[in-house]
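Before anything else, here is the set of structures, which you'll find just below.
Only the coordinates and a few stated rules stand behind these numbers; no lab work does. Note that the coordinates shown come from a computational prediction; the quantities given were computed from them, not determined experimentally. Cβ atoms are built from the backbone, for glycine too; each structure is taken alone.
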Structure P
Amino acid sequence: MIKKFKEFLQEVEVAHRVGIKHLKDLRPIDFIGLLNYFKKELKGILSTNDKVSIEEKIDGSRLIFGFDERGDFFIKSSYSPPIKQPGDYTKYVISRGYSENEISKAFENVFKLLKNYKPLQNLLEKYHKPNIPLVILCELLYNPLGKEINPGKIRFVNIDYDKTKLGKTATLILINVDGIEKEKLDEFKKEFETLSNTEIKFFSDTKIKTTIDLSYEIENFFKEITKNKSYEEALRILQSRKKADKEEKELLKALIEKYKEKIANKIIKAIKQGKLGDEFEGIVLKLYDGRTIKVINPIFTKRKEGK
């Protein structure tokens, strides 16, 4: 059965509004399961392959665009309806009780920029199938909304990116595509990157080429957690609500918190720079079993907290 345009959008939004879990926020049992996966499936080595993907988290704005089932071009923000005509976003903002502002003007400009960029429109037309929406999810860095903090750097929210690696006006980083057959996705991504010019840069992924050796930390973690007890006993204590297990349970939880910090710090330190500059918001680990975990750069956290 052919999905309707609204159904496509709902699926995209639900899938990507569900927050990715922070490594530091994992439940003790889930953290142990994650390290078990690293140990058994990856031998303690994180490197993008068929079992894990290491990707950069971009500090921009979420943007969805493409063609609806009739082939009409649209864009939408995380919370706005699809915008198909100039001025529609301004009307939407006003209808919500707000006045035209810097954000609404920027969104209108992005619509015109993408709508009038013929190579992008040609690519969408090439892959759009009759009666099937083509929905593209991107992270958007729109320069007029950034601040030039240092020479050659633009800060969009909390991270500084190199101007030389950005488009003069906008940069789009592909996150997900719906409405294209799986066997044609790689071809689409390659063509997506060829759209880049001086004004707009297009990136088809945020994968980071690196190798992170966590084998030492993982080995020590399992040695410590099973000290004077079996692995099964440690798991039992962590899930126990018995008063007799309370003290040992707190000790195990403290140990797990210590290793969460160790593992997170080692992952971040192993990433020398992001795709768009020395700074990066964080990294996302996508595991082949469907789990997705993020680790945030302390630089991002401190700026977010105003430090």
Structure Q
Amino acid sequence: MRRAIQKLACFLLLLPTFGIAQQKGYSTDPLANPIFDSARVIVETTAINNWLNANYKSLSGDQMKGPREHLYYLIDSRVKDTYARTGKILPAEHDIILELLFSWAERLGAYGGSLVYNKVRLPSSRQIPTSLQPPKAISLVLEDDLLTARSTGGWSVKFPYYFMVWNIGDFDAANGLRTQVVALSTGAAKDKSPAGQSQATLMLLFSPGADPKRFVESWRTQLNVVEGNDKRQLPVRGLQSLYRFDPQSKLHTEFTSWSEKQGPFAVVYLGIDGTYQWNRQHFVDFLRALQIN
């Protein structure tokens, strides 16, 4: 078994990768220091694929969270390894590792997984249809190496295909406001948590036609962010964020909000100490990538 895995590893490392445009608008600086080295990615991809084949049907929605996060740790490490070796982020074809990993992404609750799978799959592999659909007012497409979420409410945002999109919603929130949300996890990084690694979180919030004060106060309360928190200037739209750090959980939180003619917007960035610093540039990139019509 070990010899077979070693042969598979050698074969996969020799596979060509064909790159395309490089995640326009997003820094490539975080594409370093993968959680797992290339050999471990290959071994663990085989292991999680076998485990999911045997156990997937018995998993509840809550039980999918752990395998989904581990899947994206492997995806993140594979992308970083590909970028280090080739200078490319998205292989245009013939990446068996990404094909296996993304074949499970949507089934485990990550939006857009089928879009990426169909992009990187082997020509002989069957296409898979999208099974996890966003709400009617929001679409999700893959353009080069960026996923784009677009709302009929007049906004769109692009982000790297290897980010884990775990929520796209359009609903009436507990505060009574109609709310559109896109929530995703960035690439993985080493942190100061007991697990030693995590992803940071980005969340876009929009309430069409809502009262800005009510919108902001409601979300600040939920996030435990208050006006007295530290303020940080952001090099986008003249915005500033409210920042807080919880020393017990080691969680950093940044919250920024503003209003447009369509209604109030907010972007939230959260990360454990270590992951927060490593991925913060993508918070700024995400704000820049948000287009409002």
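Summary of values
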{"quantity": "Per distance in nm of label points 7 Å out along Cα→Cβ at positions 193 and 241, the highest-valued of structures P, Q", "calculated": "P"}
{"quantity": "Computed 22.6 for mean count of other Cβ atoms within 10 Å over residues 161-168 - originating structure among P, Q", "calculated": "Q"}
{"quantity": "Read-out Kirkwood radius over Cα pairs in Å, computed value 21.7, structure in P, Q", "calculated": "P"}
{"quantity": "Relative contact order in percent (Cα under 8 Å, 6 or more apart) - structure with the largest value, from P, Q", "calculated": "P"}
{"quantity": "Comparison of P, Q by distance in nm of label points 7 Å out along Cα→Cβ at positions 185 and 257 - largest value held by", "calculated": "P"}
{"quantity": "Which of P, Q leads on FRET efficiency 1/(1 + (r/R0)^6) of positions 201 and 249 (r between Cβ atoms, R0 = 41 Å, to 0.05), largest value", "calculated": "Q"}
{"quantity": "Mean count of other Cβ atoms within 10 Å over residues 129-136 derived as 19.0 - corresponding label from P, Q", "calculated": "P"}
